[in-house]
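Student: Next up: the structures, one after another.
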Structure I
Amino acid sequence: MSEPEGWPDDAGRDRLIGDWHIYQRSGGHRTSTDDLITAWYAIHRSPSPPARYLDLGCGVGSVLLMVSHKLRPRIALGVEAQAPSVAMARRAIAELPEHEPRIEVHHADFRELDFCGERYDLITASPPYFPIDAGVLPEDPQRRACRFEERGGVEAYVETAARALSEGARFYVVFQTRWAARVTSAAAEHELHLTGRADFLMRADRPGPFLTVFELSPEPAEVVHRSRCSVRDADGRISPEYRRIRQELGVSSRGDS
């Protein structure tokens with residue numbers, strides 16, 4: 001299969017989950033813990049395969065492919081604004097056998113997307129979570145947009161998900177725990193309820209979680225589901241509970257650090 005025009009020279013092929021592969025750049029943004037825990041919590045909490053699944057800002061397709069591989073939705077759609085990421089995601093999808101789920105990636109800024117009344121049973125997102133003025137911006141455009149809020153912050157993701165969720169559906173979004181109030185405030189503004197959260201410590205000896213995956217829904221829950229996990233133990237080794245998460249997903253041992 002020939003590469004499309006504008007294909008990144010440093011794009012490589014890596015196994016992601018099962019026998020599915022992903023394309024990512026050696027010098028660009030790569031699939032990470034953020035993507036893995038978002039996919040895992042969405043899969044772990046989904047009671048049944050969704051008919052329609054949407055991934056906002058899908059990048060090279062990490063979360064989109066992991067969720068689609070495990071849940072086998074009837075239709076899966078990713079939306080991504082960066083052309084090189086779209087090209088790599090589409091290449092990975094094109095290599096899947098014809099009998100696999102129907103997966104598409106739209107090249108668009110989801111803030112400007114008109115869903116034309118379409119609703120989704122499951123939505124995921126792994127947005128950037130550093131404000132533009134929070135540090136030195138990477139020179140690489142792909143890495144910069146995946147880390148820093150160039151096209152709006154988590155509020156834009158919540159607003160878009162609220163427009164596209166079907167009744168009783170769930171939205172899973174990962175964000176830095178210290179800024180959890182931004183997520184819950186945006187959810188309240190758009191009439192979404194916190195129905196679950198999974199907190200992740202980067203190390204067991206750290207004082208609190210660094211990343212949280214939030215489960216939001218148009219319908220409130222009688223009891224908010226809670227989960228907590230340390231990615232690494234106090235000695236810096238991958239923890240047994242995080243290893244179980246990776247095994248449950250069936251992901252490659254690469255690309256999740």
Structure II
Amino acid sequence: MAENADYQEIIYQITNNIAWITLNRPDKRNALNDGLVNDLKAALRSAADDDQVRVIVVRGAGKDFCAGADLSQLQKIAQANILDNLEDAEGFSEMLLKMRKIKKPVIAAVHGRALAGGAGIASACDLVLAARSASFCYTEVKIGFVPAMVNAIARRNLSEKRAFELLCTAKPLTAEEAERIGFINRVFDDESFEADVEKYAGDIARLSASAIGLTKTLLYQTDAMTFEQALRAGVEINAIARQTPDCRQGVEKFLNKS
């Protein structure tokens with residue numbers, strides 16, 4: 001297992017073509033501060049640029065996945081002017097957008113609580129796996145704050161009514177209910193969670209990296225497209241995919257097997 005020690009607030013490791021990014025402030029329930037956000041963005045860039053990495057997993061150290069902004073961050077927000085707050089919000093937004101733009105699948109492995117910005121980080125990943133005891137909650141409205149940037153994610157993941165309830169009631173969502181409404185992908189038993197996540201990520205890592213990257217790009221591009229535009233984009237991606245070594249080798253193998 002390769003480990004990078006250049007980070008202060010996360011642990012970055014690579015094993016079996018999987019980049020493990022662990023939020024590492026367990027004494028603060030992995031609450032978000034500038035250092036953690038910057039480290040997470042840097043780790044995502046590193047994983048995106050590393051050819052040996054095929055899948056990225058984001059998880060938390062200790063009892064919780066992420067408790068949202070820490071107290072010092074909230075104090076900073078309360079004292080900042082509009083320009084400073086814009087800059088701070090843009091930094092968090094860049095991190096969420098990075099997860100979408102990386103061509104490799106990004107998986108959130110959530111145990112314990114994912115609160116506010118922590119729930120936002122989880123939902124921004126392409127896939128969300130949760131331990132059975134995990135819970136999700138957008139707590140922002142309790143303190144007069146707005147779950148603003150994560151709104152864009154929740155609205156794409158859920159129906160209008162479900163997104164409103166999740167963002168505006170500050171009620172926690174159990175892992176089972178989150179799976180039922182389509183907010184997360186899978187629920188695993190607590191006892192086997194780490195092994196189940198590793199197997200799930202490993203299964204994806206063995207698939208065609210080029211095919212997954214092109215599929216992810218196309219999937220998120222179609223959000224703002226008409227049906228005709230989406231079909232046209234599919235035609236172009238289809239033609240590109242046919243030229244990749246993975247596709248040519250896969251077709252040849254299938255034909256020879258037949």
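Student: Using the calculated result 0.99 for Rg/Rh (Cα atoms, Kirkwood Rh), pick out the matching structure from I, II.
Tutor: The read-out comes from structure II.
Student: Quick check: -15500 is what I get for helix-only ellipticity at 222 nm (-39500 (n - 2.57) for each DSSP H run of 4 or more, over all residues; to 500), calculated from one of I, II. Which structure matches? Walk me through the numbers on the way to the answer.
Tutor: Values: I: -8500; II: -15500.
It traces back to II.
Student: Continuing with the same structure: Suppose you compute distance in nm of label points 7 Å out along Cα→Cβ at positions 57 and 161 for every structure in I, II: which one lands on 3.7? Before the final figure, lay out the partial values.
Tutor: Details: I: 1.1; II: 3.7.
Matching structure: II.
None of the figures in this text is laboratory data; all of them are computed from the coordinates on show. Just so it is clear, the model here is predicted, and its values are computed rather than measured. Cβ atoms are built from the backbone, for glycine too; each structure is taken alone.
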